[in-house]
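Once you scroll down, you'll see the structures, which are given as structure tokens.
Please treat every number below as a calculation from the coordinates, not as lab data. Quantities reported herein were computed from a predicted structural model and do not represent experimental measurements. Cβ atoms are built from the backbone, for glycine too; each structure is taken alone.
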Structure P
């Protein structure tokens, strides 16, 4: 099964199996692969920072309890915190609603040399807002709310925004953690039954679950309109957390390796200054 949403090809989300675990025989082999990728990612991050020509933006979208937080925590565990930033986007504030819908994300795009992680993103504007169009009332949009036209407009705007980012050196990778309805129910019950996980659950999560089919349709439409050559979507099976984490790490490592980045070469003048500094240090009394 391919996890990449091929740009230009229409997909059906039901064809992506949330329980698929690839070629791994068991969770131990997946965890071993993950650890190797974490170590490799640390090396590549150091080169990315030193090279300073590219930045990396990782976008995570999913339904509740799909494992976004855990995936980010485990996959990025070997990254130097100074070269990484994580932003979680909740319901927009009054200030954010007074700006265009891309504003709050655009101001958090990572600098070159750094890795930025979005836990949810501007894609909420064609997901939760599409499922609950009443949220548009708070956005004070000009003109009439022709919904069909609005979603197509936003797909185009997002594609253009991401093209702008990649043209300027920001690599964009987008991950959808695809959890099954049965597994979500299991995880919800666990959050209710275990006191140390109660804080992760709210009654609103069950209310949103009632819109499962609407969300599936919204995600499918989003994939078919916003998986591009410059910013592809990856649909990651999420019923087995050990596979989810390994699959995400694998995509990140392969993407960074494809950049073929190297440490900057220093000038001859810089080399001479290094030798001079070395001489001074060695002659210290």
Structure Q
């Protein structure tokens, strides 16, 4: 039979943030006090040590919102530290039971501590998944962030090109032409320079991306030469071209790592 954890000596609510954390502590006598903790590994280490001493040999129970973030990562796997992450909606509903009080960090820390103190016998301390499961989950999360970041960069690039250089989107804007579009923009982010570009260089660039049909190349070159500029405003074109080069570089950098270079999730 699984042994139940000892009764906590302190009930702690934390409203966490990037730079500092608001903390409310309730002891076994129901007395509460508020603290602020500046976020750093050293401060958290010292604070946990102080709280365990204050608890007099009993574990400390901590309630905070969500089960991700720097603070909860710093508190995981510590002996005699019981974590109770909750959904923000749970705190909002609890807060609503005390009418007339608005949301602010110190008050939310107090509500978290109070909720924990009141409901401790009905709650189960959070246990993180095993290492392999956490590794797979974190790899998946980071991959999603990278894909989302790439999508945002491409949408930003497309929107900017529409504002001053739509020709390249007409010629090379299909999804499968991304590498060609980036190569063209890397050399000619300014529509005026593309129109004056040497025919042989244009042929070489498009030819490097499997567009080797001479007739097709000629058609592209003629369209470039004949196209009307959307705008001739140098005050718009010059800074836009600078940003396009930056976006192109960011997209290309993110595209370079191959699948084989990514860390592999462990076999079960």
Structure R
């Protein structure tokens, strides 16, 4: 689903519940929300007002109820979880059809960058990065978990595929300039090089915190074809069917996972 999450967790959870009901009614068995779906706060002060610790987290409990109520696998793209040191984890959570937590993943790569003519982004000042890649064995496919900026690091996606992932989840809140330049290319590249489906659920539009996000949520096949896409930043849902044979066929045609070799790097000295 593509959302435009605001600052109020309850309103955002209501929007997720409504979208899950619509998706389940259309036959979806797995539903992915974007990054920071519960509250899209701008800084540590904003997050401190809305983020809760993991234990007893009311947003997690609500999502568990939503999943169980509709009998779907609900993948919360991410929420901010308050940590004891005052920082936050950017955590993705997968709920089973009974509401049980099947997997959780903390975003590994943090976006510390300065975009020309815009502003400084320093996720590491607010978030604590994770250090473990996660593959979830669901009832219909094996899912590799990533979040947003992770999409720029092919080694993570390759590791997930080598660990058995058939589908890559890429929930995001991409900036408009980077989205326009790179979003679709990155999503398709991660699918092609791993032979996985790539499901990219994005935030879209102008948010309460003043940020603008790119949208253009999409689902890409293991061969790199865009199967479904939202052409813009409006709220909506896109659908596609998973077919394990498509994964097998893509990897048989281009067996890049099997053909990879270890290598060293030699840097020639500069000419005198």
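A few notes on this one:
- Answer label among P, Q, R for the case where helix-only ellipticity at 222 nm (-39500 (n - 2.57) for each DSSP H run of 4 or more, over all residues; to 500), calculated from the coordinates, equals -9000: R
- Which of P, Q, R yields 6, 25, 32, 22, 8, 4, 3, 0 [P(r) over Cα pairs in 10 Å bins from 0, in percent, calculated]: P
- Which of P, Q, R yields 22.8 [mean count of other Cβ atoms within 10 Å over residues 36-43, calculated]: R
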